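Read-outs: derived from the displayed coordinates by stated rules, not from any lab. Only a predicted model underlies this, so the values are computations on that prediction, with no experimental measurement involved. Cβ atoms are built from the backbone, for glycine too; each structure is taken alone.
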Structure I
Amino acid sequence: MSGEAHTSGEYIKHHLQNLTFGQHQDGTWGLAHSAQEAKEMGFWAINLDSMGFAIGLGLLFLLLFRSAAKKATVGIPSGLQNFVEWVVEFIDGSVRGSFSHHNPLVAPLALTVFMWVFLMNFMDLLPIDWLPLVASATGLPFLKVVPSTDPNVTFGLSLSIFFLVLYYSVKMKGPGGFFAELAFQPFPKWLFPVNLLLEGVGLIAKPISLALRLFGNMYAGEMIFILIALMFGGGVLLGVFGGVLQWAWAVFHILIITLQAFIFMTLTIVYLDMAHSEHH
């Protein structure tokens, strides 16, 4: 049993480790072959799998929607055109319902955020071992295929939104108006240090909660898939039970990955709407 526990533990650790590139302790650059090596590489190490899949899925989104736009027809639409039109109408309705100002950037940004996050989340529905086995056959020590289970990716997305919020807050209200919004609410002006503390914490909490919500939900979903996959090595009956659980969790997980993309997009729209609004 101790050997089985060790094997299960190693299996879980292997599937949770990113393909990391950085500088080793001896000064050479290369791939990390253990979690400890990856940790020792420090801040400037790059998770190649997260970056590669995130960029690749972003390009896939652009190519699919560009192809649908170029082949769009007023006659009977294709399946891809139907899907793209439905997504665009859905995003347009969400923006109209949550954004009360005029900014031509918001709708395209909301569409990009929704589809990009959805596609990254969708990778969690692929069989947990397929792509890592292919990577292992080519000599790669690790491969994580779900970019949204990497906090570096989710924080990269949320910080990008946060900088846009700061930019439009200053642009629409001016530096003085933005400072006044932080310093003179919700308590009287003479309590501006308390207001600054409360409003500053609330402002900083936005990108942190945005990133951690997406990361936490997708990481938990990935862990469940890994634990279910362990059942396939426990005999025929446990394997059959694991197959049923895997199918049921995959069906339920479709709702989760869509909901997380929708929440990320909706909060992006709401935060930008707040950045455009004057508070009294």
Structure II
Amino acid sequence: MNSPGTSQNGIGASELVCGWLASRPICRIESLAVNRGATTVLCGPNGAGKSTLLKTLAAQIAPLQGDVLIDGIKMSEMDRRSIARKLAYVAQFNESRKNMTVEEFVFMGRNPHQDWWSWTQSKEDKDKVERALERTDCKDLRKSFLDNLSGGERQRVAIATALAQDPHYILMDEPTAHLDFHHQLELVELLDQLRSENIGILVALHDLNLAAKAADQIILLKRSKDKESTIAAQGKVAEVFTPEILADVYDVDVKIVQDNGTQNFIPIGRRRKG
């Protein structure tokens, strides 16, 4: 049986150390897996290394130690194009190209599936882009220049570009940061649809209530003052989001309220020590 970090059908890692400098590792992950057909939500306090871990799993930065595998193959042994055909990454801060329209930008998601010398767009390319624009509520923005969009609109365009890429896995870093309530819930619905299409999703979220709505599995990072962050708990929402675990990780007392079968997490005060 495969361990959680060595799945042949998913993104996996074991004994992984992440960071920008070897002298300053940020997080140490004993074992982690992102499976197809499931939504995994990455949570944790500010500074716990969520973005750094996501960038490492998305091959944006190299691990300081250990390997990241995608469908059983080390990412370090794959070229960028092969990775991009399998995995799409949506960054927290989208640095848009100023003089491009939304449609032109989303078409860039098709690059991994095109020959490098090709300047034409196939019917499949056009269909994938059209579907991505529709699913992210961006059709009315297609001729707009990226420079003229709000933060929330840019975020939706970034997600559309990832969908046009037609990946097996999508990794998102705080995709709801600039979205209003309507588009936050729309995103949760989209994640449900993608999961039903056998896409594996790893998404970092700050909002525990939104995380609970979206997640099949939670990975909760715990920040440490004097050493690397680690996984405090991982599993189903009810197993990870307990008052005791949340108090330990966030240093805040949390009240859990049931509402029509949905759990809501309400911070009631900083935990008193001693």
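helix-only ellipticity at 222 nm (-39500 (n - 2.57) for each DSSP H run of 4 or more, over all residues; to 500) computed as -25000: which structure among I, II? Label of the source structure: I.
Tell me which structure, out of I, II, gives 149 once volume of the Cα convex hull per residue in Å³ is calculated. Don't skip to the answer; put the middle values down first.
Details: I: 202; II: 149.
Comparing all candidates, it corresponds to II.
Sorting I, II by mean count of other Cβ atoms within 10 Å over residues 41-48 from high to low puts II first, with the largest value.
Here distance in nm of label points 7 Å out along Cα→Cβ at positions 25 and 49 was derived from just one of the structures I, II, and that gives 2.4; the source is I.
Taking volume of the Cα convex hull per residue in Å³, for residues 113-216 alone as the measure, the highest value among I, II is held by I.
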